[in-house]
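Undergrad: Some structures are shown below for you to check.
No lab work stands behind these numbers, since they all come straight from the coordinates. Only a predicted model underlies this, so the values are computations on that prediction, with no experimental measurement involved. Cβ atoms are built from the backbone, for glycine too; each structure is taken alone.
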Structure P
Amino acid sequence: MKLFKKCLAELIGTAVLTAFGCGTAMLVGCNAQNGSGYLLTALAFGLSIVAMAYCIGNISGCHINPAVSLGVLINGGMSGKEFCYYVVSQILGALAGSGITALIFGLGGVKDMTGGLGTNGLAGVNGSIAAGIITEIVLTFVFVLTILGVTSSKFKHGSFGGLVIGLTLTFVHIFGIGLTGTSVNPARSIGPAVVAALQGNTEPIKVVWIFIVAPLAGAALAAVTYKYLEKSKEKKNKKK
């Protein structure tokens, strides 16, 4: 029952993140001529994390992202079984969130300014797969490294952790939106891509693998790096 509640929390959190983040992008658009659209979308994703962190953080840890869960798994913060259940819940949540935005926009006759339910793509890097992968690895590395540092049980940072994580997600979105749309979250990418494909737009799903592989690689790199840095600090403290 405890694991079920955690999974339900992750599903709800990921649905909120996807609906509000991608939904805002759909409303305001994300193009170079409309800089305010960048900022509003970045803030929508960041504030979604802040809201959910203080809502479901005490229940599931508020990962709402398979990349974050992978980082926690590598650092020994959860079991393999929990990781698998979390990822499934997060993907279902993203599908639900995308379904909600598609329904609202469809019934309301609202124009989707992104043309694809806020899906990720490579238009900002001129279709370069290599550039897209590097971008997502770097963005996810920074995001997950921050999360691991802020949530470390050995070095407590108080109750403002959710705010820091939300601001960091905003930070990486500001840089990444114009390049890949900023994923740093496989579930957030899978949800809109699948729902867009069901609506007849299959282009996003053709490249969605990039936004699964690259964020997971970035998260794994962040987890290994943080493990090394944390152990180095512990050794220095012991010597003192």
Structure Q
Amino acid sequence: MNIKAIAFDADDTLWDNEPFFLDVEKEMWKILSPYGTAEEISSQLFETEMANMDDYGYGAMAFTLSLVENAVKVSRGQVPATDIARIIELGRTLLRLKALPLDGVVETLSQLKANERYQLAVFTKGELLTQEHKLQRSGLMPYFDNIVIVSDKTEQQYTDLCRTLNVAPSELMTVGNSLKSDVLPALNIGAWAVHIPYHVMWQHEVIDDFDHRRMFRIEKFSKLIDLLKISNKQH
């Protein structure tokens, strides 16, 4: 294994993200409780998000638009404007997340940056401005040589990332919490991947677990250093 670049996912890899979306969804249950159960409202919301995916993509603003549309749908147009305003404000809280680095992130990135062996990149999907602001608030930007924000993580996007970093797929390692977005498409182009499971996952990102000779699984971000040391000795 001759890794020259490491690409890190951002949300739920470098900092918490999904729990805040779930908190907003729970508050939405309360607002829309006159029109259905929590399960009914969440099920309809997921259908709305999936229907909007091609137009809105991923992120807090896309989620907020789907929240508003869902409120109109489940209430059959009866939801008052004051409740719509409350929902919009809930969505706005997702644009202000502090993006505090998860345990071990700063220490691990510091060691990797000091080592100077690898190019370090953020490779994440979502809305450009929102992700840029979270990166700025996180204080992690100085550790990265490249920041690439895309609408979705496809095999083509990973191939383009390799071109941006000037590495072959076999010289790229991706690190993230989602098998669907951070691992599988990278493996499919010949890259390496490290999966760091997160305790909660958006339904759209859930796929069946699998093993692969170019995929490693670690429980903590800090274990990445040990993994790289072992891999370098073996190869």
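Undergrad: Just checking, which of P, Q has the largest value of distance in nm of label points 7 Å out along Cα→Cβ at positions 40 and 120?
TA: On the way: P: 2.4; Q: 5.0.
Going through P, Q one by one, distance in nm of label points 7 Å out along Cα→Cβ at positions 40 and 120 is largest in Q.
Undergrad: By the measure distance in nm of label points 7 Å out along Cα→Cβ at positions 72 and 96, tell me the structure among P, Q with the highest figure.
TA: Working: P: 1.7; Q: 2.6.
Largest value of distance in nm of label points 7 Å out along Cα→Cβ at positions 72 and 96: Q.
Undergrad: Still on this structure, I have one more. When relative contact order in percent (Cα under 8 Å, 6 or more apart) is calculated, the result is 29; to which of the structures P, Q does this value belong? Mind showing how you got there, number by number?
TA: Details: P: 29; Q: 26.
Clearly, the read-out refers to P.
Undergrad: Can you spot which of P, Q the value 17.3, 65 was calculated from, given it is Rg and Dmax of the Cα atoms in Å?
TA: Numbers: P: 17.3, 65; Q: 19.1, 64.
Of the structures listed, the value fits P.
Undergrad: Out of P, Q, which one gives 0.10 for FRET efficiency 1/(1 + (r/R0)^6) of positions 48 and 104 (r between Cβ atoms, R0 = 25 Å, to 0.05) as computed from the coordinates? It would help to have the intermediate numbers written out before the result.
TA: On the way: P: 0.95; Q: 0.10.
Structure Q accounts for this read-out.
Undergrad: The value -15000 for helix-only ellipticity at 222 nm (-39500 (n - 2.57) for each DSSP H run of 4 or more, over all residues; to 500) was derived from one model only; which of P, Q is it?
TA: Working: P: -26000; Q: -15000.
This value belongs to structure Q.
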